[in-house]
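We did not get these values from a lab; they are worked out from the coordinates using the rules stated. Quantities reported herein were computed from a predicted structural model and do not represent experimental measurements. Cβ atoms are built from the backbone, for glycine too; each structure is taken alone.
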Structure 1
Amino acid sequence: MITTPQPLLQVPAQGLPDQDELVRRLLSDTPLLADTPDHLLQVVNVLESYGLVLDAYSRNLIHQGKTQLLNPFPALRFFHEGFSFERLWNHLLGDRINFEYAEYCQKAMFWHGTGGMDAYFDSDEFQTACRQVIGLRSRRDPLLRLVNALYPGFAPEAIRSMTTIYALGLFWRVMSDVFIDLARRYRIGEVACVLDVVHHIRDGLVAAAANPITYEVTLGQETVWLLPPEAGLTFLVDVAVPYVEAVFFRGMPFLGTVSYNAQARQISPDQSQFKYGALYADPVPSMGAGIPPSLCMQDMFRNLPEELSSWYESHGRADADVHVQICVSFQKSMFCVTNAAIAGTMPHPLESSDPAQQEANRAYAGSWAGRLMGCQRGALL
């Protein structure tokens, strides 16, 4: 029997959820994403694939933080599992994880610079640590000594960037474990609906919320704290929330999709008004030139669970647009992650009967709902 492929994006009978409806869902512990069996299948499986990819991303970024600080020629930075000519050949052929996408996300976090970690970068303590690192490295690196004399702002900026790389690696280490455990619970029946997915991610974020974000580097026989425990930086507030802000909401405009000419005014001069993140993205250009998330879609395609691969066979155009389908499913899953992050940072418990606390929760939910209004709300249906 020949099965006719179903369209990937079906036009729903109901309209897009408005701001009041989004607020209602956030305050009533109702998932933003419609709670359907198809959505459950897509979200859990695409997050399992993403979790496997994040495992590789996190290991590489943490490795870079430990070995590549102020390295002027980091050509081998992606070989965290060790260098061999076979791995080099596979790397050149593209038979590998696309770690460039991990660096793209890091650049978005670094450039938008929100949260406590970015504020700490401007502190006297961090500047002192930077000078100490530069001094120690300059003893054995005449090129760094020369560059620092000519351009004194270059090395501190490179240290800030590497610190962000390391912190992002720590963040993705936690999220990889959360997503892979989600798939495990789904297969044994503990996760049976989209709301269970949101609760699982929320609980994972909350459990790791107070995890300290620290970064210590060893140079010769000496160690330097770039992010010391005394800085008080933590997983949720100082890394997770800035990541959601930078990657899910703001993002960066893609080359070839908008003009970078300032006179064309296609890009806002105010970074806080950027709307190029994952929740705003149009999935259709996936795998097009100049679209960085295409790298992530390919990485997930290489790690796609059989259940989701089979589902794609009967939806959309099967293998002909599988990367676009993955992007659609991934966007739905990112709404679940955003939903979980909002729930995990709600000012007060949702079941509170205190009017003042209820009003604070409503204002918090309203601020997020306002931002979600410009996103791809069609993905929620």
Structure 2
Amino acid sequence: MLMGGDGAGRHPMPRPAIGDAGLTRPDWTTPLERDPALLWLDKNENGDPTMADLVAGLLAGLDPGILSTYPELTGLYHLLADHVGVDPSMIVVTGGADGGIRSVFDAFVSPGDAVLRLEPTYAMFDVYGRIYGTRQIVVDYRASTEGPVLDLDALLSTLASEAPRLVCLPNPASPTGTVLDLGELVSIAEAVARHGGVLLVDEAYHPFDPITAVPLLVDHPNLVVVRTFSKAWALSGLRIGYCVADPDLTRLLHKVRPGYETNFVAVRMAEAVLAEEEAMLRSVARLNDGRDWFVGEMADLGFRTLPSGGNFLLVEFGDYAPKVHRVLEDLVLYRRDFGHPSLAGFSRFSATTADRFVPVVARIRTVIGDGQIASARATGDL
């Protein structure tokens, strides 16, 4: 089928799902380079300079010959299995967590299938739902004085009535920062399994919060855990991740993987950082400490923050928001606002070390002023 009128030069019609006007992607022709003079706290990358130095050293030590050869992944499969504590048959290496998510859609979702996601959440769940022509079901976080709240009973009720083929559930969640415990994950996995569905748990932010669904795989073969090397391991630019699942599911995921899961540089770097797990955990501790220090400083200034299980935090600047954004404009990149009601008025900062947060806090203090802080405390407004 062709688009346009009769005659030569007409374009072929895409499959119906790709023609969806709501399916949009960033404009690749517009420069999006971030200013290197600014502090980058906008994409939840690893903001620890010590970890960056370690990764740079590992990269410098790679054999350049891997650039002209196809990747060999057997060693990485075994290293990942040892790291996670499972058999290598339960691992599928992917092009970042995003590649793992797409593999799950490839293997299990057909046009018209119901796919459930939370909102707000990782944008690609919606994108893949549209690409695959699914019937999308959304369960919204509810706004509260404690931040976004997931009504578990409402979610379980929706699972029972809609019987989705796939449920996409980040844990810890972004951008909300919320974390489901293992009991809640078990309830969800069981509800999804009753109708033959698959539960995808995206653990991109593991181990900033140590909870993991991996132990549930023993009793829940409908579960796929997706992880990435982008956050804690500081390899965002290499696009490498992996899935962990029952061997019967990984056999299906292997069927839809690309000819090579990822590139050889990514493979060798993943192998190298896995040997530095203790260094990674120290980096996670530094970033969590930096996040918590910034939270304390914001509380001292009277700003509300939300708990976060990821390498980021959310702060509500209230009436001061325009002035805060203005004074931070030439210092730091961060996410200024969210369209969802559960996060209305909140800004998100990726975690970094406390010393790198110091100038950010100093700028924000210039907006408030120590005198105003003291006055507000005296009147009970802080």
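Starting from the value 21: which structure in 1, 2 was relative contact order in percent (Cα under 8 Å, 6 or more apart) calculated from? Comparing all candidates, it corresponds to 2.
Comparing distance in nm of label points 7 Å out along Cα→Cβ at positions 274 and 290 across structures 1, 2, the highest value is found for 2.
The value 0.90 for FRET efficiency 1/(1 + (r/R0)^6) of positions 130 and 306 (r between Cβ atoms, R0 = 41 Å, to 0.05) was derived from one model only; which of 1, 2 is it? For FRET efficiency 1/(1 + (r/R0)^6) of positions 130 and 306 (r between Cβ atoms, R0 = 41 Å, to 0.05), the value 0.90 is produced by structure 2. Taking distance in nm of label points 7 Å out along Cα→Cβ at positions 18 and 194 as the criterion, the top-ranked structure out of 1, 2 is 2, with the highest value.
Source structure of the calculated read-out (helix-only ellipticity at 222 nm (-39500 (n - 2.57) for each DSSP H run of 4 or more, over all residues; to 500), -17500) within 1, 2: 1.
A value of 21.8 was derived for mean count of other Cβ atoms within 10 Å over residues 58-65; which structure in 1, 2 was it taken from? This value belongs to structure 1. Structures 1, 2 were compared on Rg/Rh (Cα atoms, Kirkwood Rh), for residues 178-241 alone, and the highest value belongs to 1.
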